[in-house]
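Presented below are the structures under discussion, each in the form of C-alpha cells.
Every number here is computed from the coordinates shown, using simple stated rules; none is lab data. Just so you know, these numbers come straight off a predicted model, no measurement behind them. Cβ atoms are built from the backbone, for glycine too; each structure is taken alone.
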Structure I
Amino acid sequence: MNEIKKTFSIIDEGFRVEGAVSGQGRLVIKGHIKGSVTGQQVVIAEEGNVIADARVEEMTIGGRYEGSITARGSVTILAGGRCYGDVSCHDLIVEPGAKINAKVTIRR
C-alpha cells in the first residue's frame, strides 16, 4: 500500500464543491462535495456531506456519504456516520450507531 503523505487539506463548513476533488495526503471534508473524490486518506467529518464516486487508499465516514467507494485499504464508518451505495475495500469497520445501506465487497 502507498505511504500516506503528511499533507493536510480541508473543505470546511460552508464550502460546496461540484466536480472532481483530487489530492495527496489527508483530506478532511466538513462541507459538501458532489462529483468525484480521489485521494489517499479521506475523512468525512460529522458535518460533511458527500455525493460522489471515490477512489481512495482509506476512508473514514463520520458524516453522510452516498455513492461508490473503492478503497485499497480500509473503510471505517463511525458512530453517527451514514453510508449509502457501493463499498469495495480490504477491511470494513462499522462502529455501533453507524448506518450502512450498501452493497459491500471485501477484497483480500
Structure II
Amino acid sequence: MHGASYANISRESAEMIRVMTNSPIKISKKEERVDMCKALEQMMYDARTEGKAEGEAKGRTEGILSTLSDLVKNGIITLEQAANQAKMSVNEFESKAGLYAV
C-alpha cells in the first residue's frame, strides 16, 4: 500500500499518532511528510531485532545454568561454585537452575 494518499501524512499528524498510541515510531524532524507504512515497517523490524537479541541472551543464560546444574548433579563442582560462576546467590541459583537443597 506504499504510495497511498493516507500512507503519506504530515509530520505533525505522525507525531500525534506516535504520542497517542505510545508507539516507538521514528519520525525525522527534517521531513515535512512521513511515509507511515515505511515507519511502521521500521518499527516492526526494530521490535523483531530486539526480541531476537533478548531471546538469544535468554537462551545463553539457560544454557549456562543447565551446564552448571549438570556439573553440580554429577558432583564435579559444588553448588556454591556453580552459584558463584553464575554470579548468583546459592538460593537464586537453586531456584533458577531447578535445583533444591537436599
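Rank structures I, II by mean count of other Cβ atoms within 10 Å over residues 53-60 and report only the one at the top, that is, the highest.
Top value of mean count of other Cβ atoms within 10 Å over residues 53-60 goes to structure I.
Which structure, out of I, II, was mean projected area of the Cα convex hull in nm² derived from, given a value of 9.9?
Values: I: 5.8; II: 9.9.
This figure was derived from II.
Tell me which structure, out of I, II, gives 11.8 once mean count of other Cβ atoms within 10 Å over residues 21-28 is calculated.
II
If helix-only ellipticity at 222 nm (-39500 (n - 2.57) for each DSSP H run of 4 or more, over all residues; to 500) computes to -21000, which of I, II did it come from? Display every interim value, and only then the final one.
Numbers: I: 0; II: -21000.
It traces back to II.
Thinking of I, II, which structure, once distance in nm of label points 7 Å out along Cα→Cβ at positions 13 and 69 is computed, gives back 5.3?
Working through the options, I get structure II.
Ranked on distance in nm of label points 7 Å out along Cα→Cβ at positions 37 and 85, which label among I, II comes first with the largest value?
Largest calculated value belongs to II.
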